[in-house]
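Structures are listed in the sections that come next.
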Structure I
């Protein structure tokens, strides 16, 4: 996939001589050649995660699920006592015990399903786990009403009368922070029936709205055309192979893929406008129903984020789009084309190696790259990266779901899903996912159950910090200019797609919601106009917008994720800033960062991030990320010019 436009390069960084971290399990692992069609049973067991620390086995899950059902039923009986301090304390104790059990059962069911996507018993178990989660969320309105009916003085008296209640002060304080946006019992009931998600205690992306479901169904049922592949053969275009074809080395192949995709989307533009407009209208409805001035304010308030942070991102990135224009000009020169189109953006500017990187080699690179984070971090990372620890499911197999993620159960440990294919991209993904994993691990060790989950706003910081440290390390270890050029091009593309592109998406999402809030119609014409203006602004005069390019918004699922997409940009911005502070030896930077990892949700996320040295209410960290982009772009321009 990745290639240099002029010459092939064999990367020379796959052996780290004399490394002190190639110890224990990493050097003794059995050989395995990744194969997405391999039976899971054929893969050595050491490469599979160990789920028995969550639940002993499927039979034990059934027994514990019965226990969870009993706990949910008991909560219903305890509701009658919510009006007394003692009854409230008993209810909260039972509630969090049920929550912890159900989360553990759900995690087990999710992980089992991810490695066996066709097993009907596994699928059914996963659906039952989600039902238990929904049932537990159904307790929310009554609990909120009981807590918020107490004023500050009454609550302090309740703490004094029932000391056990003080155990739940962090949870109670977080509820009371948004007390002005809670309705009466009947109002809360109506919002719950309407599908309210502003008080959800799980990832909002796991709670699709009817509009999002309609969008997903439309995408799955679209008839895409046949196009030509690199072998000159006719293939069926799909959402699965679109990215591959769009990045083809053959310009006609990628032109056909983009044209075929966008022509098809154009034929459904009014339906896509209806689903996205419906999502925005629902978000605005929920925000207004709870007394917020805007949907943006409502969804950011869930994690105690000032909307100024969102607007600061957009304004600061917009101020730096001349750097993206310079990137487009460089791409035009390197590719030697008269015009740069969308289908030219995903062709690698520099060529990677055909050499493989085994899991063991990749893990060693990560351990070396992340040494600046200190011994405490590295020791725990080394334990998790050793497959024998049971943290990780390494390789693809038949019926294993695609992609990668990290998930954690409180008091247990993180779990990391990979589909490792012995490529550098897999090494970078591994570093990314272990950023998530260790964030959860540090948090659960430092926080109680109520405050261990870090908010979505902080979710992408530890992962991208790891990526940045790995990238800098690999560039420093590069054995040739050609190798260095490829690594620098990877970094440039990461910043382009994660800060510039996601900020553009955030800009679009905000403008769509503002259409609804201003009472304007959300039509395909309006959405195409907004998106075209953004593309023109961000990509500049050397970029050519083709006839149907403005419809690209239509297939982007992130626009249904309730103001989440901007966290990708703020996450990478913060990750870059923290990595730069640690690499440059800023006094206290390492410990300040680990302090953020340990914080969970015990304090407002912006405060924890400020303590780690990043203030996203100001342009400074975004400007610093732009400086890294400019510096890297300059280095890449020199190397590619010399190579030409």
Structure II
């Protein structure tokens, strides 16, 4: 499958539908099981920043059970609650419970207050008691689901949210919260379905639109995410978080000016919101406006000391500005105990990179290992099956045989009049220099690059739906089917590049290397550019990145896993080369660094393109592009050689995997003394 290889550096925080404080108090409840049936009023509750458990105070006065007074006390408590007077509301609910200890609504709403005050353990106990008294109340199950989500227990939350939906199928808030639980568990496709169900129940549900946008963005579809965020802010113009998320998604699409406008709009609604200002600092850092980004992050920290994202962004700016000791000191004094898993990993990787630049390699390695461990122990990391991607590679290796290929139906020539020039495929193992090549080629006026979009994945899905499935269906493709598959491919390209302007498409997705057989079958005239780098450097660099967990990237959490995957992927590539007449140019990262002009000219000659001085200015163009890989800050710098033979700094850690990599070191023209041999 084509996989999203973007860095996983920022927390994904869905917008929870609140537990409800409404409806239950509209009826006086008798002290018995059963529900009032009152529907919640869907609105977003501000969670109190105050902490601590509720104090009992004086013993609550009793009210006669079933009396009008009980109804009055409950309704007054609900009014206090909805007005944000939590202590007064809690006192009222306790008065009800003093007279009617089995009053499920009062237990539930007292639990809601505990939730709002941050005491999730007490909240879960109180709402659990309400459910024990009234197990068929959908509102209670939704509330407990919200509490469990706040406690980062998505699996338990899912049970109660599905129960709420079973009891009340059109319960929009429960569908939304189910989406949040699924998103916490990294089951993003299922989360998208849940949010769409919430919107089917209530199309004007701004939070569900925003959460759907977050899930789509996590799946790599920033364009669709932007559409959902725009829906959310139209429905709720003052929805500051949605404006922030819109800005971040626009930034991912390279619409940096629009991104900044969205973030500034968010600030008009929440001028003191530290998260929005930190997002603005992050945007400027990605645009290499480092001094401005650092000043904005420092401004956040002046008002919100210890804001984790602002601290890490500030440290990253300091590192990139060469202030390595300052960056190190900032990161080392940041308390990590209260951080969530995503932010902890973000911090660990940034500190590791700073230590690496300072030459503290043993400490750096420990921090990289820590960051990877945090990611893999998160719900997102635990939800991925690590056997799936190697199994797919093995299946492709076994299926592509000389005898099978000999039985293929005839190849279908490329239709230049209809589809334009055959696309060029830029592949390689991640961290082999594909992002640098992407930026260089995109600077040539005859080329346009598409960075890491699921174009081949769309074709694979279409083939998987046909008998006998993928890859077996490749053998008998007729001309009409090939044209249909090409049409599907170019439709996906057009979603991301609506106007290629007659330029040759360079489709860059490193791990599409495992589908080189499919690509050749679909586009037999398409050339491949294979990005190579010393295997030891590739493996080390992959381990050093905070990748979002997916079936491929989970293997980068250890050096052993990265090296094993490298061997599997590159062995499959060599297998394709032995069986298929692929048009391939292998280009080494080290050669590009050593003589940029000569190596770039060699690549352009392979593509039958003339030299153009525009490629020398690729860094200027890169500053205005959305670069979605961990290399975004490296490709805007002048060519440097510090990443060449970097692996020597980590020889003790790499020693166990050298035997696994040795055949590829030698096969790709390298050796273990850092000298590149002749030949490709």
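Every number in this text was worked out from the coordinates using simple rules, so none of it is lab data. Since this is a predicted model, take the numbers as computed values, not measurements. Cβ atoms are built from the backbone, for glycine too; each structure is taken alone.
Quick notes
- When FRET efficiency 1/(1 + (r/R0)^6) of positions 226 and 386 (r between Cβ atoms, R0 = 35 Å, to 0.05) is calculated for each of I, II, the greatest value falls to II.
- Taking distance in nm of label points 7 Å out along Cα→Cβ at positions 330 and 474 as the criterion, the top-ranked structure out of I, II is II, with the highest value.
- Relative contact order in percent (Cα under 8 Å, 6 or more apart) - highest-scoring structure of I, II: I
- Structure with the greatest value (metric FRET efficiency 1/(1 + (r/R0)^6) of positions 130 and 458 (r between Cβ atoms, R0 = 25 Å, to 0.05), set I, II): I
- Structure (I, II) behind the derived value 0.98 of Cα Rg over 2.2 N^0.38 Å: I
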